[in-house]
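These are the structures, in structure tokens.
FYI, it's all coordinate maths here, none of it is from the lab. Just so it is clear, the model here is predicted, and its values are computed rather than measured. Cβ atoms are built from the backbone, for glycine too; each structure is taken alone.
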Structure I
Amino acid sequence: MKAAVFEGPGKMEVKEVPQPSCGKGEVLIKVEACAICGTDIRIYRYGQKNVKPPHIIGHEIAGTVEKVGSGVDGIKTGEQVILVTSVGCGKCKFCRKGWHNLCSNGVAIGYYYQGGFAQYMTVPEPAVSQGNIIPFPGKLSFVSASIVEPLSCCINGQDYLRINSEDIVVIFGCGPIGCMHAELAKVKTAEQIIMVDVDEKRLRMAEKFLPDIIINSSEKDPVEEIISITDGGADVIIVACGVNKVQEQAIQVSNKKGRISFFAGLPKDKPVITLDSNIIHYEEISIFGAFASYERQYREALEFIVDNKVNAEKIVTHRFPLEKIVEAIEAAGSGEGLKVVIEPWR
């Protein structure tokens, strides 16, 4: 089979490799679509300590069940499926609550296990037994289904925020994640959605998600603009870009009882920000982190896409064959489009 093998920073080679086996408790998947994540871009450019080359990355996966190993129940050959990325230990208090993404001993498909930038992949027994294989209806395209994983992560972030019809929502960052957050905020009937970015190209792409207001923060001070527009501050602020200054700005534009999501992580060598904790205290502001997602949120994301409450096709701007994966990663990292999807059999 063909696979894109990560050989080290800046090195990705598409080549023939042995098709993976399907042992007891495992499931073999024919990969039909695998979207590129921002983490995939960082791994390609710089490497990552939990990815040991040579390795096949990619975790936003949709495919067809090719073979079912002995001892596996409830999964049929030919089913169209998506995969939950996080694989927990199954024993800790987080796993017992279904929060496999927070397991201290957890691993992940596309990081520890071989991923989806290949024509076939094996779902390991721990992932199968934890219910990481989720079928989806035939009317949904594989490309749309590959968007379930990143959308589920946005749902994880918004679960803490309790967005409702009285909320003014500010989203910093107009990349694919920011645009998905805007779609979800609309589903939650937010009163007003304001999107902010420094990149005019990103802002123009965000227009098709119909935010109420767009702010180019390279031209205007976003704090002054948001405070003026909202008459005191926003109710919900989502930071969908890994920028220290923007996290600080999120606190500055929050209204009383505001809820803030630090959705994007900061650079490992610069993870500290400055904040006035008295603002948090006296104005009763809540700040939440969000990391990955878990099975229930995948199912919710899938339902939103199947019911067209979130239009996955609108989020996908580029589709590439496996042979052009380096070009695809560069396109995803350039900001020229939103979501980029690899189709290994194209």
Structure II
Amino acid sequence: MSITKADFGKAKCGCAASLFTIENKNGLKAVVSDFGALLVELWVPDKDGKFDDVVLGYDTIEPYYACPTHFGATIGRSGNRICNAKFTINGKEYNLPANENENNLHSCPDGYHYRMWSAEEVGSDSVKFSLTSPDGDQGFPGEFKVSVTYTLTDDNELKLTYDGISDADTVANLTNHSYFNLAGQASGKSIVDNILRLDTQFYTPVIDNKAIPTGEIADVTGTPFDFRTPTRIGDRIDADDTQIKFGGGYDHNYVFKKEKSADMISVGEVYEPETGRTMVVTTDCVCCQLYCGNFIHTCTTPGKGGVVYGKRSALCLETQFAPNSINDSNFVSPILKAGENYHTVTVYKFGTK
């Protein structure tokens, strides 16, 4: 196991950014950056031992600012959407920028993925990125001291550990927005032929194409959203279904727990038949957003190696609290109480079959 460091250019603040490459004994490599606490590259073998980079991204910093796809991003202080860009805690209303229609998405436009984080190598298998988000930052209450640690294990697991503490009650809902293509980010292949399993019976339907949940926790039985049995993604991604039409395909939140707990549970598995690569996801989070890259093609900025990413050229599995859960009592609350520890873990394990 080893960690090496390289230059990644300069952020808009003029700060020098770095890339940290963690490599395990099997040759897997995760490349992460103190700019945005990004996952920039992830090199994984296929069934024949050939390594490919399986996450979308850019070779330089500038496109990360220009293209709103959030490739590899650490999203914070709150991932996903907050309806009408406002919420109330302890009787006080807080207002956020409305950056997607009338709603706030991913705490932008000044998300944590545009910030410089402090980096610390932890042993030979982990890099920890830390950030202090002041009171009022992005519109949220409380000074929030937060970190995300990337760990690569010899069991071919990429483990993301989030920790934080606030001096006032606040929203804390961090996630990682990596886009995975197990055929390789430069393969030119869509993910519609991937076989997906999701280990839950429930998802949250949305009101309309603005992707705010209705508040219902719905049964997937008999719908295109049922992946309890492994199913080719493309079989139903364009189904004649109102919810599918709202998202232009899959862009919906699945519910895995009824309450917060430290118990790790299975989200599911992605299998790429041609390469044989698999990705198994586990988490202690209550929910996970499935997004199948329905609008990647709207950003034409070339990715790594000059690759132009097409529609549905990757998928995301973003572990989280439910979208708009700060405003909807039907969902588990994302409120972090003052002085309490915020701690979540998500693991992506890679293999072949």
Structure III
Amino acid sequence: MKYRKLGNSGLIVSEVALGSMQFGRKMGMGGLDQKQTDSMVRCALDSGINFIDTADVYSLGESETLLGNALKAVRREIVLATKVRLPMSDNFNRSGATRANIMAGVDSSLRRLQTDYIDLYQIHGWDSNTPLEETVRALDDLVRQGKVRYIGLSNYYAWQAATALAIQERQHLEKYVTAQMHYSLVNRGLEYEWLPFAEYYGIGILVWSPLAGGFLAGKYRKGEAPSAGTRFAEAGPFVLFDRDRGFEIVEVLKKVAQRHGAGCARTAVAWTLARPGVSSVIIAGRTNEQLLDNIAAVDMDLSEQDVRELDRVSDPGVPYPQWMVHQLDVAEDPRPKILHPEKYADGGPWADLRGGSWEGR
């Protein structure tokens, strides 16, 4: 196993983290019971994983309960993350990033996980119905109370995260150190604003669903219904993406994987691990064999050709204002080439696109 810092904190976590949506039977995402959970947790720990991610809403608390049982003997040896924000009952006050829901949620998670602290407590998504200051102040209180060690966010726009950080800095509150976001070969939208923003502030990206709900495992065929027992057959698409373009990406992914004697899933995880700003990639599986195959991605070295081919076929393009920012700040400004010549050894990260021929665009 290899390890990285958790964002701009001093905490060190494994390059891949064990995800837990498959634990429990209430979400149709695997249905693993306590015995199977115990086995998978032990498999992960034996492979060097020291980082486990869950959420209160996963199987409506069942995932946390199963994990709590599985981790009793090793709790102090691992970094444990969970999340709060989504509905846990019909009571509408048990939803959202409100002080009321956060305070109730953390106590419920601590009880289910059988621990007295959570290493990383994350807001599961933006809440447009709650003042942001209420959310970040509640999280700061949890850190001061010792119930939480670090805080993170998930599924925010970059401007929302920037606004939260501004409040935290201005009011001397505990700052977000991570952002748990979806990122994969079929969904590279994070590159538009999020990755540069995260790099600037030192926020560590925790990647969820690097296989796009299992699509990048390469087991689905264009024009054919998903096979029985697969996630797409049981629960439908887990993330949204252009399916036709996705199949084109998978064809290139298969070629790259074959060059390494590996499968598509391992190769897709390896590509994600090589992206800048990633603290850890959350992986999972229905079997220990699937989990071990994903873990092996940490030792998979993609060549420049591999990365170039995967980047080309999955290139999402660059929307405005990103292309204009890069054009002015990188292509037309001479200073970056002087200050960071290593970045321009192969021509640079951004070519001057203005003034060329129409055919060359």
Value 21.0, 65, calculated as Rg and Dmax of the Cα atoms in Å, assigned to which of I, II, III | III
Among the shown structures I, II, III, from which was the value -8000 of helix-only ellipticity at 222 nm (-39500 (n - 2.57) for each DSSP H run of 4 or more, over all residues; to 500) calculated?
-> I
When distance in nm of label points 7 Å out along Cα→Cβ at positions 46 and 286 is calculated for each of the structures I, II, III, which structure yields the highest value?
-> II
